[in-house]
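Asker: Got some structures for you, see below.
Laboratory data are not the source of any read-out in this text; all were calculated from the coordinates shown. Bear in mind the structure is a predicted one, so any value in this text is a computation, not a measurement. Cβ atoms are built from the backbone, for glycine too; each structure is taken alone.
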Structure I
Amino acid sequence: MVARLMAPPRAGFDIHALALAPMHINVNAIAPGLIHIPMTAERIEDPKKMREQLPNIPWKRPGGPWEIARLALCLASEASDYVTGQSFTIDGGLEMNWGRGA
């Protein structure tokens, strides 16, 4: 039996990954960018705010919750058996654009 744990993205989650690795428990984090969910709907549905934010996102759109779910499913599957202690940013490229005007 293989156990998987996905920790919220925060400093120090890798300590948990190290502690749980001998038990073959994978610990990874998902760091989402702008995702279209009820919590962000007001911002996403405001054309002015989107004109300000979308130029900084190379994909020029907010992400969908299914995109986060797909990554979570992959990380929870045996396909990522050897992946632990990692943080996965899923933000349409925003993070790689930081320092370039974003």
Structure II
Amino acid sequence: MNKKNIILIVGIVILILVIIIIVLPIFNIAFFDFQCHTSGCSGQICSAKNIFGDVTTTCEWLPEYACNRDCKVRNFQCSFDQEFKKSCIENINESRNNLS
């Protein structure tokens, strides 16, 4: 392998890393859990970290926000644990119905 080929391969690897770490997170596409984070005033957003910063939201609190946990990559997108969230919200709704 000559010097030209090595430089070309290194350039391609750098380009791929830039796409994975900088460009794709803009579209909430991620490959690694370290690319995900929780944001929003009430912690209700799970998204890929990107060069534009956090998502800004209003500051209200809904009981359902307590069901958001484990922000990480699932199917190449950052998201909360949906199974836990679903059962948690069902428990909240059941508790509300019992109070009525």
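Asker: Where does the value 1.25 come from, among I, II, when Cα Rg over 2.2 N^0.38 Å is the thing being computed?
Answerer: I
Asker: Right, here's the next one. Once relative contact order in percent (Cα under 8 Å, 6 or more apart) is calculated for every structure in I, II, which label goes with the largest value?
Answerer: I
Asker: Have a look at I, II and say which one yields -11500 for helix-only ellipticity at 222 nm (-39500 (n - 2.57) for each DSSP H run of 4 or more, over all residues; to 500), as calculated.
Answerer: Clearly, the read-out refers to II.
Asker: Quick check for you: by distance in nm of label points 7 Å out along Cα→Cβ at positions 27 and 51, which of I, II is greatest?
Answerer: By distance in nm of label points 7 Å out along Cα→Cβ at positions 27 and 51, the leading structure of I, II is I.
Asker: Still on this model: Where does the value 12.1 come from, among I, II, when mean count of other Cβ atoms within 10 Å over residues 35-42 is the thing being computed?
Answerer: So the calculation was done on I.
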